[in-house]
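Q: In structure tokens below, several structures.
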Structure I
Amino acid sequence: MRALALLAVAGIALAAAAAFWAGEQLTRPARALAALPTDPPGVQALRFRSASGADLSAWFVPGRKHAGAIVLLHGIRSNKEAMLARARFLHRLGFSLLLVDLQAHGESEGERIAFGYREASDVAASIRKLNELAPKERIGALGRSLGAAAIVFSDVQPLLAATVLESLYPTVHDALAHRLRIRFGALGPWLAPLLLMQLEPRLGVRPEQLRPIDRLALFRHPVLLAHGAADRHTPIDEAERMFAALPGEKESFFVAAAAHVDLHRAGEDEYERRIGAFFMKHLRKSDGG
């Protein structure tokens with residue numbers, strides 16, 4: 001009995017240590033340098049301050065007058081360079097674009113990745129900056145995974161004319177449970193509480209605050225929800241629940257056979273057609289304004 005008790009204690013200690021290590025890996029910064037691209041043409045490098053205090057790195061691509069402007073926000077442990085392919089086809093359509101490294105990513109400052117909660121202040125700063133760079137343009141936002149959550153947690157919804165949310169998670173509990181199940185099988189979801197209990201001491205945010213699905217009612221402007229139909233990190237039924245929670249004009253785009261991957265790469269021409277048409281419909285102005 002004593003040996004069994006010792007084994008149980010050792011197992012619990014090992015699980016706690018593994019969860020602590022996983023929490024560290026999930027939230028540590030993802031630094032990366034990126035060379036200024038030449039395509040699309042006219043890219044300008046800039047830095048600006050987020051309300052969180054982080055100094056953000058970004059690229060601005062000027063577009064045609066009255067064509068609209070879009071903030072592009074990358075996924076977790078990625079950076080603005082991952083949004084270049086989207087920037088290229090959207091620039092061909094005339095849009096002005098701002099590609100941003102969210103805090104603790106790429107070349108931006110920041111101590112921890114916060115699953116969209118702290119990054120929401122970066123979204124607000126990015127919208128203000130894009131309004132300065134492309135004045136009087138209708139503003140849209142496109143966020144992938146972490147970037148989508150940051151848009152949802154921000155308070156910029158009244159400033160946007162159109163939003164694309166890609167591969168959004170509904171709640172942090174669901175997101176962790178699915179990812180742990182993929183990694184550890186049936187045991188995975190039982191490890192989720194060990195990670196969730198680290199959120200407040202590490203990030204100053206409680207699990208109940210990381211529920212994007214509860215904030216979708218704030219989106220009164222048009223929203224396109226894009227998702228991989230074979231996404232195991234956020235299964236399609238959860239994407240359908242989030243789509244149902246959107247109250248206003250909305251579209252869904254489920255990319256067949258796509259997992260939790262870059263939907264532009266997976267959807268190719270159909271992605272560009274759907275996303276381009278959505279933004280042109282809602283951001284375009286006539287030459288007369």
Structure II
Amino acid sequence: MHRIAATAFFVTVSLALGGCDKFAAREHFHRANNYYQEEAYASALPEFQRGLELDPSATQVWRSVGFSALALYRPGIEDPENKQYAEIAVDAFRKYLSAYPEDQKVREYLESILMGSGRQDEAIALLLEDAEKHPGDPKVQSSVIAAMAEAGMLERAMQQADAWGTRDPQLYHAIGVIAWSKSYRNPPADVEKHRQIIELGIKALEKALQIQGNKPSMESLSYINLLWREKVKVEIDPFKQQEYIKIADEYRNRAIELRRQQKGQSPAATGPAQGQ
């Protein structure tokens with residue numbers, strides 16, 4: 001009898017303490033929300049975290065923890081405090097999504113901060129999960145390809161686009177544009193690697209133009225022109241250089257002609273074709 005009474009007392013006290021913790025947690029959440037509304041994210045973040053320590057059942061609050069940390073995070077800054085904000089945001093968004101897996105907006109923020117904080121493999125894994133859940137969705141596929149290409153995985157991006165058997169030229173166009181950007185703005189010191197980026201970009205844009213058929217995109221024509229001019233930079237044979245320039249000119253002229261047609265201009269109105 002005494003044992004039953006002691007047990008009942010323990011349960012009553014535990015429930016009372018649990019209620020006190022929940023009440024205290026709400027106080028922390030209330031202060032955190034006020035700080036958040038004032039954009040005082042550095043003050044809001046520890047209040048949200050303390051509230052969750054007191055009431056772990058308030059799983060919806062992990063969303064606010066993630067957004068507070070995300071607001072404090074500065075992409076590209078490598079100091080320990082900034083890295084910690086990225087870690088907090090990633091952890092919080094993952095915990096929130098484990099309870100609310102259908103919140104696609106938070107999932108997109110998680111993918112974004114993973115990409116921005118150098119965890120591209122994890123971001124791409126999430127994006128591939130999205131692609132499996134939404135087969136054939138061009139928006140999801142485009143996000144996967146863009147992430148792979150941005151992470152420097154151009155060959156993997158091409159392989160993935162081919163594996164999907166996509167007929168969306170924009171996927172291949174995106175690969176080509178990023179290949180040009182990497183070649184032009186941040187080329188690798190290794191000439192052979194530089195050449196591989198250029199050739200893969202040309203291959204991607206040729207695939208885009210093939211899908212476009214008799215309605216080529218002026219942008220695809222322009223970028224493949226630019227990539228052939230990039231190829232000149234990694235070629236030491238002057239005869240091949242001239243050959244590449246000639247091919248680039250052909251694509252450039254096609255782009256100019258297409259622009260003229262779209263504007264309804266006569267050939268004379270566009271003036272002479274200029275090299276890039």
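Q: Between structures I, II, where is relative contact order in percent (Cα under 8 Å, 6 or more apart) highest? Walk me through the numbers on the way to the answer.
A: Details: I: 17; II: 9.
Biggest value here belongs to I.
Q: Looking at structures I, II, which one was semi-axes √(5λ) of the Cα gyration tensor in Å, for residues 136-207 alone calculated from, given that it came out as 31, 15, 7? Intermediate values should be presented prior to the final figure.
A: Working: I: 31, 15, 7; II: 21, 11, 9.
Answer by label: I.
Q: While we're looking at this one, here's another question. A value of 11.5 was derived for mean count of other Cβ atoms within 10 Å over residues 32-39; which structure in I, II was it taken from? Could you put the intermediate results ahead of the total?
A: Numbers: I: 11.5; II: 15.2.
Going through each structure in turn, the value belongs to I.
Q: Another question about this same structure. Identify the structure, out of I, II, from whose coordinates mean projected area of the Cα convex hull in nm² was calculated to give 22.4. Can you show the working numbers first?
A: Working: I: 15.5; II: 22.4.
The read-out comes from structure II.
Q: Also, quick follow-up: Taking helix-only ellipticity at 222 nm (-39500 (n - 2.57) for each DSSP H run of 4 or more, over all residues; to 500) from the coordinates of each of I, II, which one would give -26500?
A: Values: I: -12500; II: -26500.
So the calculation was done on II.
Q: Match the computed value 2, 10, 20, 22, 19, 12, 6, 5, 3, 1, 0 of P(r) over Cα pairs in 5 Å bins from 0, in percent, for residues 40-191 alone to one of the structures I, II, and report its label.
A: Computed on structure I.
No value in this document is a laboratory result; all are computed from the given coordinates. Only a predicted model underlies this, so the values are computations on that prediction, with no experimental measurement involved. Cβ atoms are built from the backbone, for glycine too; each structure is taken alone.
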